[in-house]
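Take a look at the structures listed below.
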Structure 1
Amino acid sequence: MERRYKIIDLYVVSGTPHAEIQLIVKRRNMGKYFKGVFGSPETKGSIARRIISERGYDPEKVLFIGDSLTDYRGAKEAHLKFLGRVPKGTESIFPEDVIIITDFFYGFIKNI
């Protein structure tokens, strides 16, 4: 993560209340890694659409990564590609066509 946040814009989009998720990220000293940290009550899809609009991102080049059906639905609502995270040994909750990874840091990021 130390190198990647400098070349990839990362955001937290959480169902946790907005003020609480910001405090969690701050207490874990992880704020420098993210361009923004957002929480409820706004929906994940609406947050993602707002980020894309405000930052001028091309939605075709944005990847929404998540581990819940609300993440999947948020990505679909925002018309974004989705990558599901499912821990090793756990059955996937995602539709069959969703590409999944078991370990975000090793299985995905190591190739960037």
Structure 2
Amino acid sequence: MKVIEELNPRLVLPGHGPIIHDVTESLARAYSKLNYFVQSPLIHASHAAKVLLKFKLLELQSVALSDFKAWVIRTPLLVRIHQSFFKTTLIQEWCCELIEGLTNKKVANISDGFIYNK
């Protein structure tokens, strides 16, 4: 972000999402979000785990919910996040919480035993 700020661009073409016209305001939001995550490591860890699940859903588009949960509990990085931040919760429960977070944000939905990317 600092590099972008130092370049003083009039607009930014991000890798995804709309063109950023108000660069100063956008950078202020980004710094605020970064600070929030630094101050809240559990929230940051949960967010990171949900992002990994979302990327897997982007790849698969749909998968049996049981297979998706099995993938979560055998993926080394997710297991490491769980052990580092959420080990007092059974990994199966934590997996359900992550999936619920995706459905609550309406970036995934569950129907007839399958989870679907939205």
Structure 3
Amino acid sequence: MIEDHRKSLGITPRKISDEEIVQRLVFALVNEAAHILEEGIANKASDIDIVYIFGYGFPAHRGGPMNYADQVGLFNVVQAMNRFAKNPLDDARFWQPAPLLARLAAEGKTFN
């Protein structure tokens, strides 16, 4: 049934790497957190990391999603998000980088 439904919609399944799965999950968190910082709901990126580590069980050795994004490089985060947005089966608006994230990436800066 699933294969028939995919064919009717013209969808060809593809293999998705573990890395892409992690990027899609974490970079979505990072983007939303950038909006939270812009809106003044949180004062600093490290506050958001603490909430994710102690409140949601984000792996402590990664330092939280914001720290993880800093380690990956914000330029790379934005590039990945832009790549996801180009997928015609994805929601391009969802993957639009928050203005703060885009600015920091363009300036070669980090959240922390």
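From 1, 2, 3, which structure was helix-only ellipticity at 222 nm (-39500 (n - 2.57) for each DSSP H run of 4 or more, over all residues; to 500) = -17000 calculated on? Derived from 3, not from the others.
Given a computed value of -0.79, -1.27 for log10 I(q)/I(0) by the Debye sum over Cα atoms at q = 0.16, 0.20 Å⁻¹, which structure among 1, 2, 3 does it belong to?
Numbers: 1: -0.79, -1.27; 2: -0.86, -1.07; 3: -0.74, -1.04.
Source structure for this number: 1.
Each reported figure results from applying straightforward, stated rules to the coordinates on display, with no laboratory input. On a predicted model such as this, the values are computed, not experimentally measured, just so you know.
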